[in-house]
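Values in this text are rule-based calculations from the coordinates and carry no lab data. All of these numbers come straight from a predicted model, not from anything done at the bench. Cβ atoms are built from the backbone, for glycine too; each structure is taken alone.
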Structure P
Amino acid sequence: MSKISAHERFQLRKFVKELEKFRAPHTEFVSVYIPAGYDLDKIINHLKQEQGTATNIKSATTKKNVIDALERMIQRLKLYSKTPTNGLAIFSGNIAAREGKSDLRVWDVEPPIPIATRIYRCDKMFHLDILRDLSETKNFYGLVVMDARDSIVALLKGKSIVPLAKVHSQVPGKFKAGGQSALRFSHNRDLAIKAHMKKTADLMKDQFLKMPDLKGILVGGPGPIKYELVESNFITGDVKKKILTIKDLSYTEDVGLQELVDKCSDVLAEEEIAEEKQIVGLFLEKLARSPELVAYGEQNVRKVLEMGAVDTLLLSEALNEKTIDELEDIAAKFNTSVKIISTETREGIQLRDLSKIGAILRFAV
């Protein structure tokens, strides 16, 4: 599947959010998905047939709303010479809040990646599951951080770290209790470590094997036990083959999870979290070392943006949609790259707290 950028995902979520708030009193909202490469004339003919079928609807109001929605959709589709490259999703209906009133609307959107599903639905709500599914992050990784005392298993989904489960070992400290022979103490400690590794391996199996879309597993932690775990027979083959890398860490628990993600930037180089960290990191570095090559704050950024001086515009998801749309429109005039930055990373939070808007300049102003 082609990669969807953060900007495309943001725009798609915004589109879905706009349509999902509408509800019809009867089954009169029309949703149509047209696959990439499909003959548009066939869709138009099908909609005309549905208009004929709609004449059998008993309620005069519902009948009118369905026929009018289909007609509005047909007229919109006639504006296209052919189906767009990635297919098309189109929606139409009377969204008036009061029954008997008319506010007929039509929306269409080309998905950011090709769709293969053809759908016609007439319902009380618009069918948005396909677009909603496209707007969600599909690539995610398993995270395992452990030492001899604790193990924590989590997911890296997009840019969010989601802890799943943790286990605590019964491994005694490195120094034996009084009266216990060194040999017996060492033997008991080895048994406890093996038991801890087995519990961790079982946890990995329980959590990760049921995730067919898991792209890989990242393992890290202080000390050598993480290597012993991966090399052991406790981990099943199906889980072991998903392990992408092992990293030495200074911490465990939640701090260790974040450290593991940071140290796996090479593995995650193609993922949005790495791209987001890199671009915001560059902005913050320039802010500290070459402040004349950056700008932040809405008023300052608007000024340099309208001058064509901005190479990359950074917009926090925490901004209101109106501001994002306005700044994107200005950026488009000057071929300025726009990055929508989440608030799910430390760098994203820094941008949010700084002013929610940042710019890396082409030249000093």
Structure Q
Amino acid sequence: MSLRTPVFTAGLRTPFGRATKGIYRDWRPDDLLIELIAGHRQRYAELWSEFAPEDLIVGCAYPEGEQGYNVARMVSIGAELECPGATVNRLCASSLEAIAMAAARIRAGFNRQLLVSGVESMSRIPRRGAHFSESVRIKQANALAYTPNGDTAERVAKNYPQLSRAVQEDFSARSHELADAAYRRGDYAHQIYPLLVERDEFIRVPVDRKKMAALEPAFDPNGVVTAATSSPLTDGATIGWVVDMEDAARAKVKGVLEIVDVTVAQVRPEVMGMGPVPATRKLLDRNQLRVSDVAAWEINEAFAIQVLASLADLHVPWDHVNTWGGAIAVGHPLGASGLRLVMTLHDRLAQLGKDGALGIVTLCVGGGQGVSLLGRWRVLAN
């Protein structure tokens, strides 16, 4: 079989809600994803008449309780999709891993049309899960293997003293302001399914810099990372198609994001926020690219410090990074975030409108990992 070309199209997501206090606090995550699928079928009715999902691959960081029992298969049944389902867990990169799996299967010719998704209820499923337990044996191998993510952010901050609390707050303020501006321009209109609300619950403008500066450190009394420079606990769901490019062209899709390559890498668990650095270096080296060749960057804003440190090590300027805001402003429903980044990259490159333009999505991952995806905008029809 000859290799095929996997592409991403038709991304859609719920607005992201504030965990425990927000719009989806009383929603089961499986119900939330079923509702989003219904909205996706309505929004993209023409594609659903052309495509038939051969599988549903769902990313979920804590697949237990209401988002357990292979939530992908249960959602497939509940949404009457008539396809199987597989749940994928790579913590914060779970739905990016779902895209990577789908792309690999299409490139190999095993499938042609796959639904990819991500879901997380941080209201109803506790972070680290309901029965988290540390292994003595694993801690003997690395005493810091289970370092909480907030503490890892403080460790990164100590390694980059030039990236002060004030610089981190500058970046956070930028995230809120850019997200608000993107919504006001209508940039997010294509990817938002307005379930109960029309935009994410976290965006705060005008930014109150005095209030931001007055916050106590969130993880270390003597530290610099605060709630304002961290992504919030979030509920939400995402979905989209990964299909063979020939099928997308036959369905008269005007433009798609070609999935060119995906890389994974590891760093020490206690500095997990630096995961994007080795993953992105591997991606650039393997594809013989320079930073300047990349038109748009989407990096998950788990914490301002880890984004700033990663960009500094990669020598990426802020100009083309998260120009529609990021997770600090829009939210970070763990298992759903990778797909949110990909659909935003898709929409940013579509707006740019240049055939062949390149973009990169990258995330840090709990436990000390990084995942990066290289996408290329492909114009299929005028």
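Figure out for me which of the structures P, Q the number 10.4 belongs to, where mean projected area of the Cα convex hull in nm², for residues 145-248 alone was derived from the coordinates. Spell out each step's value before the answer.
On the way: P: 6.9; Q: 10.4.
Derived from the structure labelled Q.
Assign the value 2.3, calculated as distance in nm of label points 7 Å out along Cα→Cβ at positions 169 and 337, to the correct structure from P, Q. Structure of origin is Q. Given 22.0 as the derived value for mean count of other Cβ atoms within 10 Å over residues 33-40, which of the supplied structures P, Q does it correspond to? Considering all the candidates, the number was obtained from Q. Here relative contact order in percent (Cα under 8 Å, 6 or more apart) is compared for structures P, Q. The highest value is that of Q. Given a computed value of 49, 35, 16 for Cα extents along the principal axes in Å, for residues 225-288 alone, which structure among P, Q does it belong to? It must be structure Q, since only it matches. Of structures P, Q, the largest value of mean count of other Cβ atoms within 10 Å over residues 233-240 belongs to Q.
A value of 19.5, 61 was derived for Rg and Dmax of the Cα atoms in Å; which structure in P, Q was it taken from? Working shown, then result.
On the way: P: 27.4, 93; Q: 19.5, 61.
Considering all the candidates, the number was obtained from Q.
Looking across P, Q, the calculation of helix-only ellipticity at 222 nm (-39500 (n - 2.57) for each DSSP H run of 4 or more, over all residues; to 500) that yields -10500 traces back to Q.
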